[in-house]
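No lab work stands behind these numbers, since they all come straight from the coordinates. All values reported here derive from a predicted model rather than from experimental measurement. Cβ atoms are built from the backbone, for glycine too; each structure is taken alone.
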Structure I
Amino acid sequence: MRIILASQGFTTDEIENCVSKIVGKPAKEIDIAIINEAIYGISGDRSKRWLINELVNIEKHIGGRIDFVNFREYSKNEIERRLLNSDLIYLVGGKQLEYSKLFNETDTVELIKKVAQQKVIMGTSAGSVVLGTQIQSKEFWKNRYNINIEDIKYPELNLVPFNIIPHYLREDRKQWTKEFFNENLANNPFPVYAIKDTQAIAYINGNIEYIGGKPEIFGKV
């Protein structure tokens with residue numbers, strides 16, 4: 001299984017080079033299938049300029065065919081055909097927990113897991129988080145999102161035995177400090193990697209690789 005959890009996508013040449021190596025093709029030849037329904041959970045008063053920037057970076061770094069796969073529009077057979085016809089499956093960020101809801105409501109959880117056995121899957125932000133294991137800290141969910149963990153209806157996909165905190169210490173997220181995560185993730189039973197927008201975590205057949213430098217690590221290592 002080849003999974004890449006990024007914070008903000010193709011923000012550096014290093015990320016491009018690592019993705020190219022993992023896919024096994026030059027970046028200019030990689031065909032990519034983009035899933036982006038998590039953006040629709042974000043309120044209308046928040047700018048989506050970040051999405052344009054992320055798509056521009058894909059166009060800049062990836063030279064093959066670009067497809068968009070709509071899980072609520074296409075049949076399961078069509079979704080599978082489009083995903084398997086690409087080299088890289090790319091989940092754009094968006095609202096937290098929106099992807100787990102999407103995959104459960106469209107009955108495609110097992111389809112995603114099947115595709116993950118054959119193709120490289122890369123997520124950014126919420127698109128990365130859904131690929132990981134559900135964070136178990138009640139304090140984290142309550143103090144970060146004002147959510148009771150018992151009320152989370154659909155868990156993350158658990159494709160990798162850890163999870164990430166994206167956009168770590170970015171200017172608009174500085175209220176979520178290292179001390180906050182140390183306190184609220186202290187008892188989480190597996191590692192949570194806090195990565196900046198120039199970083200990613202690759203999980204290749206059970207081995208973890210840091211892209212863009214070593215991240216902060218919270219929870220139990």
Structure II
Amino acid sequence: MPTQLYIVPTPIGNLEDITLRSLKVLRSVSLILAEDTRTTGILLRHYQIQKPLQSYHIFNEHRYVEQLVARLQNNETMALVSDAGTPSIADPGFLLIRECLRNKISIECLPGATAFVPALVKSGLPSDRFVFEGFLPHKKGRKMRLQALAQEERTIILYESPHRLLKTLEQLAQFLGKDRQASVSRELTKIYEETQNDTLENLCQYFSNKAIKGEIVIVVQGKN
């Protein structure tokens with residue numbers, strides 16, 4: 001069956017981190033579903049791609065998913081992109097993909113950028129077995145999740161926002177141990193890219209005295 005929905009990873013920072021195949025797909029589809037049309041518009045203009053854009057994000061995906069499936073069943077071709085990285089990895093995409101599979105709509109996911117892979121490799125922590133946790137719960141269930149992670153033997157990968165980074169590092173030190181090795185990567189592939197590898201205690205001290213900006217990946221050593 002010909003592909004109707006393409007899942008297209010986009011650069012996490014540097015606009016050159018996109019594959020030739022991804023550009024070919026973006027030029028060929030009839031519609032691009034974008035988490036933020038303004039952000040995707042910058043990428044498309046950079047590569048001189050002119051295609052219709054439709055907003056598709058966490059706040060409207062339930063409302064539009066049935067409509068989009070119906071259009072795909074009518075032989076439209078679409079590309080789903082997020083603001084940065086691979087759709088459905090801590091970004092919208094799961095609902096649409098699930099409904100397409102239920103309706104036997106052909107899907108193809110292209111390989112490409114995602115933030116946690118370079119952060120994991122740069123951490124120097126074991127990468128043969130790891131668990132991706134995404135964002136921790138903000139309130140309900142947060143303590144239980146941290147208690148469970150304290151017993152996790154695999155390398156742990158988390159996403160975090162700048163204003164919650166210090167709180168998360170402090171709680172990780174509390175529940176997992178202040179001497180646990182960890183790594184914090186921010187602004188990956190951008191001008192001010194930074195990775196700090198140290199104990200959780202030392203990372204808390206480092207970031208407590210620093211203005212924190214950018215998207216962040218935390219990698220933590222598993223329990224020995």
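In this comparison of I, II, the computed figure 2.0 for distance in nm of label points 7 Å out along Cα→Cβ at positions 76 and 108 is attributed to II.
For the set I, II, ranking by distance in nm of label points 7 Å out along Cα→Cβ at positions 36 and 188 places I highest. Consider the structures I, II: one of them gives 0.85 for FRET efficiency 1/(1 + (r/R0)^6) of positions 28 and 196 (r between Cβ atoms, R0 = 35 Å, to 0.05) as calculated from the coordinates. Say which. Of the options listed, only I reproduces it.
Which of the displayed structures (I, II) returns the greatest value of relative contact order in percent (Cα under 8 Å, 6 or more apart) on calculation?
Numbers: I: 27; II: 22.
Looking at the calculated values, the largest one is I.
Give the label, chosen from I, II, of the structure having the highest value of Cα Rg over 2.2 N^0.38 Å.
Values: I: 0.96; II: 1.11.
Largest calculated value belongs to II.
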